[in-house]
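What follows is a group of structures, each given as C-alpha cells.
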Structure P
Amino acid sequence: MAFMVTEAAAEEIKRIMESQKREEGTVVRMGVAGGGCAGLQYALGFDTSFDPKIDTRYEHHGVSIVTRKDFALHLDGAKIDFADGPTGRGFAVDNPNYVSRCPGCGGH
C-alpha cells in the first residue's frame with residue numbers, strides 16, 4: 001500500500017522547510033479524519049518524530065512523509081499535489097478510494 005507525492009508538491013515542501021529553517025530529520029506528517037459525505041479530510045504538518053511501531057514512512061522526490069499505520073490503509077493510491085494558479089495555491093490530496101457521494105455539497 002502506498003501513496004505518492006508529485007514533484008511539484010515535493011519541491012514546495014522543500015521550499016517551505018528551507019524558508020522555515022527546519023532541522024535535519026524533519027518529516028511531513030499526514031493526518032486523516034472522517035469528512036462526512038465529502039470523503040476524508042487531510043492534515044499536513046511538520047514533525048521530528050517517527051515511531052516505526054505505529055508509523056509508516058514514504059520517500060518521494062527527497063521528501064519524507066509519515067503517517068500512522070492505521071491511516072495508511074486509507075491512503076492506498078492517493079496522491080499529494082501542489083498547484084499554483086489563478087484560482088489559488090495549495091496542496092491537494094486526490095484519493096480515488098473516497099469519492100464524494102453528496103451531490104448537494106459538490107464534494108468540497
Structure Q
Amino acid sequence: MIVVRVLFDVEAGADIDALQKKMLATAVKYEGLEGLTRKYYVLNDDKSKVGGIYLWESRAVAEAWYNEEWFATMTEAWGKRPFVEYLDCSIVVDNETKNTVSNIAA
C-alpha cells in the first residue's frame with residue numbers, strides 16, 4: 001500500500017468555501033477508481049494549502065495516476081504545480097470496519 005499526500009498552494013485571502021466546493025465537485029471522479037482505497041480532502045490550519053491524502057493499493061497504480069498529464073491538468077486548474085509525496089504504508093487500522101490490513105509477512 002502507498003499513501004500519497006498532494007498539496008496545492010492557496011492564494012492569500014482565497015474564498016475557502018469556494019475552494020471546498022471546487023474540491024467536492026471532483027469527488028465523483030474518485031468514486032470507484034480502481035486501485036484507490038480511500039481519499040481524504042484536506043485543508044491546513046492556516047488555510048494556505050489544500051489537497052488530498054490518498055491510500056492506493058500500490059505505488060505502481062499511484063504513479064500511473066500522477067503522470068505528467070495529471071500534473072499539467074492540476075497545474076492549470078490550481079495555477080501552480082502541486083506538491084506530491086509518496087509514503088510507504090505497511091499497516092492500516094480501520095476502526096470503521098474494525099479491521100487491520102498489513103502487507104508485512106507474519
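Where does the value 1.4 come from, among P, Q, when distance in nm of label points 7 Å out along Cα→Cβ at positions 9 and 97 is the thing being computed? Structure P accounts for this read-out. Among the shown structures P, Q, from which was the value 38 of relative contact order in percent (Cα under 8 Å, 6 or more apart) calculated? Of the options listed, only Q reproduces it. If we compute distance in nm of label points 7 Å out along Cα→Cβ at positions 33 and 81 for structures P, Q, which one ends up with the highest value? When distance in nm of label points 7 Å out along Cα→Cβ at positions 33 and 81 is computed for each of P, Q, structure P gives the biggest number. Given 120 as the derived value for volume of the Cα convex hull per residue in Å³, which of the supplied structures P, Q does it correspond to? Checking each candidate, the match is Q. Among candidates P, Q, the computation of helix-only ellipticity at 222 nm (-39500 (n - 2.57) for each DSSP H run of 4 or more, over all residues; to 500) that gave -4500 used structure P.
Throughout, read-outs are computed from the coordinates displayed, never taken from laboratory work. Remember, it's a predicted structure, so these values are computed and weren't measured experimentally. Cβ atoms are built from the backbone, for glycine too; each structure is taken alone.
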